1. Where does the value 21 come from, among 1, 2, when relative contact order in percent (Cα under 8 Å, 6 or more apart) is the thing being computed?
2. Computing distance in nm of label points 7 Å out along Cα→Cβ at positions 165 and 253 gives 2.2 for which of 1, 2?
3. Quick one: Cα extents along the principal axes in Å, for residues 309-420 alone came out at 42, 33, 21 when computed from one of 1, 2, so which one is it?
4. Out of 1, 2, which one gives 21.3, 61 for Rg and Dmax of the Cα atoms in Å as computed from the coordinates?
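What follows draws every value from the coordinates through simple rules; no lab data is involved. What you see is a predicted model; the values in this text were computed from it and never measured. Cβ atoms are built from the backbone, for glycine too; each structure is taken alone.
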Structure 1
């Protein structure tokens, strides 16, 4: 099985957006940005998703690929949060106030590196202008090394109802190698406490393929994750990309599992999760059978954005604030400057914060929809317009039936096999027109 899978281990995008972020162009002027935001009100989903990027961390973990920086003095973080508030003052005016908020997500960095009152201030500003749906998902990412009972209580009172903990690994030696501290509260107690305080969905992140990991040590971590009984477990592949993240060079003095061993880690974890009655969804998530993501996947209604998997009912067009934040609108992608000092300065002087943008053509929207459906639901049924856009690539995809990667249900419908679902990024790359004349090595991570 592993040897077969390695045949499809290529460099390819993760397809969290289409086109991928490396193809966004330089933003021209603020008028372009404003017009794209305003135009989005009459396009696509009317639901509103908001993303806020808090880039600060107590220290830099060596494995991390997120846009973050070590914590500066309190006054600097306060200045950053004031900049977000000022960016909101300007841009919320561009959004139709009759639209309903179904999702708010705080990511980072470590969002709780700023006082909870600052996070609540942002939520309150949104509630002043928009109506929140009854089932609105208010989510936050947390580093468990800094989570206390008092902090969780504050977050619950502020209105957060979904929480994700970046456990990464339970093994203390692996954590030491990657420069990450263990959870302050033992993880089973952390999950239980979160539920007691009102978080209706608790997620744990694990990473396989980290330096120092072995099949035995990672299996023990998977077992401990299962014993903690979270609602969701995200099983991410470590991407060693030192050309993008120079700090990862420090990890090369340790044994980094190769693709063969990484796949053995993943397959073992998947087997353990299944035995514990966790259901597999998407590329790398496992959820309890009653989870909304699993129910959506069964109906072919699973969705995915930069913040992760979500359902069609809880997500909408994403309007993002803060440094490096990417807005995912029906008609465009827009990304703010990565550098926090630059972001603060631009907001202070009322300059455009966006540095990159990609207005979507109607054909690109079709491609995005095709790719998302295949990536999320391991199945694809196309209409005549989509078949015309795909052209010979549809036949190229269907030909993979001979390799056991998919089943052709009808002339316009395919479904991946179990083998195909494990190499879904490869399947998507086969139909991706942007990869035909583009260098991929040193640009994208390996699919395994």
Structure 2
């Protein structure tokens, strides 16, 4: 049975709330001081408490502090007519369930009551509590057919040293696959990841091949390139499609001859490392458009591994959610215990244009904003901004990427640094995509960073 406790020194206000709640089938008790309210909190075990900030004996913040010190986890909503930023911030720091401003909107109260009821939800209504699993940042999660095929391919290519091309949409986990190949070969050897789009075209040759002292302006010492640093390990070239055309022929020659030279030197250095490249773009299409060398494409794709998008392996979502809940459980003082069946069903019906990376970001925000021990549908739904219904016209991947980048930019108030971290791309790449897609901020008077 739902028990609602209202603590407010205004008796007419309390009676008004009682009558309104009764019309929706809820009974409530009222108390008019902090001491009376705290006694009722400990003795009546209410489902939720609506606590006024101004009480005759203590403030609402004092009440919250006392409840926190006693380890009371009953949802307490602070109510006040004051517009005070510091009160709101301090209330949330003291584990307030939420904050309402007078005059109270009844619909807001009813929503909070429904969320508080999840505190006492039956086990049958939720997914099992989080299963404790070892958090491995480089583990590939899933048992679907698509992921099983990916794992099989990793095993097959790990027994040789031919170049590998990993293809898949943004956020599918291409670096995870590259690291899995490295592990399967010999994890004691170096693994060096390079984001091709993050390196200026004028520096990419020095970055990969190295440079002798004095070979160009600013080269005040000999620089060892990534290919040399990797020794006989793995070099992972992410976003290979972004390599400038003038450098593509040089990379091709290295792959063919298995040797390279530092800038400013004629000494041949043998290429011992295995090259694993990745692209979220269709390289075959880029070849047809003359934007990527055909011979380089075939040299890189001697072995090819395709990662399925998350929408094609929805059966992996429960395991992924459990993994992310374990990974990020320390974001809160009181960890989330699980996720409701309704929230999980909502996730499984979503298309996830940002794939696994987007799912992880959604779970992180749900953990932070969740007001109960269980993530419910309301915590998830607000994060799913793209319609899950089948559209009348299927959008090309370019449009999906454009819309998702715009969503994240708006979410961070166009903070380039934060957005690039969420999307896991370099700031320069993000700025290029903003320019390519013609994205514009609605309020141009704010700084980008």
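1. 1
2. It was calculated from structure 2.
3. Considering all the candidates, the number was obtained from 2.
4. 1
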